[in-house]
Structure I
Amino acid sequence: LVEKSGIEAWQSLDPKTLLGDEADSYVKNKDTLDVWFDSGTTHQTVLRGSHAAQSHFPADLYLEGSDQHRGWFHSSLLTSSMLNGCAPYKALLTHGFVVDGDGKKMSKSVG
């Protein structure tokens, strides 16, 4: 379905396409299950899905800030281990953060 209609298929799909005559018995939910589950399964949707021709699985490197150790890196490891029997990356590289003159982390919300 996603391969045919794109990542927005769920948002634009008529429920009858999936459920047929029983569609009126269900309510379409557009909430995110869990942000870490969603991001943690990108190895399936990107590396093995939409960009499979331009990439390979597992990825050579996952690169993110150190705040992602218990976020994206961990959820990716758990979901890929379950689905594929291995990590979705060969290596991890984490970086620090830009800080101001007082050593406080800079971010979009700070300016």
Structure II
Amino acid sequence: MPTFNPNEPATDSDLKSAPVRDNFNALKAEIDAAPTTQQVTDAINAAVADKPTNDEMNGAISDAINGTPRNVDGIGTLDIGISDPPTQGEVQLILEKLNDLIRGLKRNI
């Protein structure tokens, strides 16, 4: 199989058909060996055929996010002293703070 030689024909040389023909045949062989647009498209489609679509990925990401708790940095600490035994008011404050935390952690309410 001939290979392309960019030095053939040499500048100012007598033109001989064989080297020029070899160059043309080598270039044609390179062009013929290159994949067509359809072949490239088919290869890409085959490579991504078993991959999820953007909508499927977005759904999976949303599902994953919905399965995680929200950020509760905005819920303050409960800075009270507790007596022994605790009073009903102290227990009520603890209950309210616990409910705030539970509501804060829930993503879909």
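A short reminder: the numbers here are calculations on the coordinates, not readings from a lab. For clarity, every value in this text was computed on a predicted model and none was experimentally measured. Cβ atoms are built from the backbone, for glycine too; each structure is taken alone.
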Distance in nm of label points 7 Å out along Cα→Cβ at positions 31 and 55 derived as 2.8 - corresponding label from I, II: I
Top of I, II by FRET efficiency 1/(1 + (r/R0)^6) of positions 15 and 63 (r between Cβ atoms, R0 = 30 Å, to 0.05), largest first: I
Highest-scoring label, criterion being distance in nm of label points 7 Å out along Cα→Cβ at positions 7 and 87, among I, II: II
Read-out mean count of other Cβ atoms within 10 Å over residues 47-54, computed value 13.1, structure in I, II: I
Among I, II, structure where helix-only ellipticity at 222 nm (-39500 (n - 2.57) for each DSSP H run of 4 or more, over all residues; to 500) as derived comes to -18000: II
When distance in nm of label points 7 Å out along Cα→Cβ at positions 23 and 95 is computed for each of I, II, the largest belongs to: II
If mean projected area of the Cα convex hull in nm² is computed and equals 16.9, the structure in I, II: II
